[in-house]
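Next up: the structures, one after another.
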Structure 1
Amino acid sequence: MNELYTVEQCKNKVAILEEQMEALQGMLEMTTTHLISYEKEIEDKNAELETLNKELKDGLSYGKYVQAGLYPSNEKLGASFLDSFIYLQQRDSVGGDLPYCNKIGDTLFIGVIDCTGHGVAEAI
């Protein structure tokens, strides 16, 4: 049952195992190099996405600021229309609908602006 090997046969088997081990080490090094490369690529893409996300959020924040500056105040609206109010519920922080009311001299400007569909978050 137990086979006996000569010293020469053992040396040959050891040599074969060493070659296999070297091949596996080479494959491991190559795989590690690829993984490091992919990790760097993912980190770069992640940084790019973070920058784009920040730019988008900044644009939305600025768009919200611009829109809020154009909304008529309750005082301004109440001065022209008794018992009036505006109910505005945007889906996101910036929406496509914008009420406008402004009195310049004796002229009252009223507008309901719909910008939906521009595809630019901060477009008004």
Structure 2
Amino acid sequence: MKDIIFQMAEKCDDGILYVDADGNIRYWNRGCEMIFGFSADEVTGSNLDVIIPEKHRKRHWDGFYRVLETGQTAYNGKMLKVPALRKDGAKLIIEFSIQLIELNGKNAGFTSVIRDVTPK
């Protein structure tokens, strides 16, 4: 069953990523590659700042660490719409959901499902 679940995530056209508690990308599927232009090899281990516009980073990290610490978010079940960056520097608009991941009783990071909603 794990192989099927892995294939579902890998082959999904929507982006799926996992970011650890330090804000480093640990999983990046084919959908993320298509949306952002970075291969998984290029970003795995990198900080999430590679896709966050500089002027939005403080707000992002304040919220990231607050949710990680408290386990509470106002966005459960909701899609967030934010600006993002592609590898080539192009700006885009993404919608994403966040799910807090717990390991061994501790908040270990986040997974997100992402869609490019940039007006064409």
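None of the figures in this text is laboratory data; all of them are computed from the coordinates on show. As the structure is a prediction and not an experimental result, all values here were calculated from the model. Cβ atoms are built from the backbone, for glycine too; each structure is taken alone.
Largest in relative contact order in percent (Cα under 8 Å, 6 or more apart) among the labelled structures 1, 2 is structure 2. Given -8000 as the derived value for helix-only ellipticity at 222 nm (-39500 (n - 2.57) for each DSSP H run of 4 or more, over all residues; to 500), which of the supplied structures 1, 2 does it correspond to? Clearly, the read-out refers to 2.
Identify the structure, out of 1, 2, from whose coordinates log10 I(q)/I(0) by the Debye sum over Cα atoms at q = 0.13 Å⁻¹ was calculated to give -0.49. Of the structures listed, the value fits 2.
One of 1, 2 was used to compute mean count of other Cβ atoms within 10 Å over residues 45-52, and the answer was 10.0. Which one was it? Computed on structure 1. A value of 12.8, 35 for Rg and Dmax of the Cα atoms in Å, for residues 21-92 alone, calculated from one of 1, 2, originates in structure 2.
When FRET efficiency 1/(1 + (r/R0)^6) of positions 5 and 61 (r between Cβ atoms, R0 = 41 Å, to 0.05) is compared over structures 1, 2, which one is greatest?
Answer by largest value of FRET efficiency 1/(1 + (r/R0)^6) of positions 5 and 61 (r between Cβ atoms, R0 = 41 Å, to 0.05): 2.
The maximum of Rg/Rh (Cα atoms, Kirkwood Rh), for residues 29-68 alone over structures 1, 2, that is, the highest value, falls on 1.
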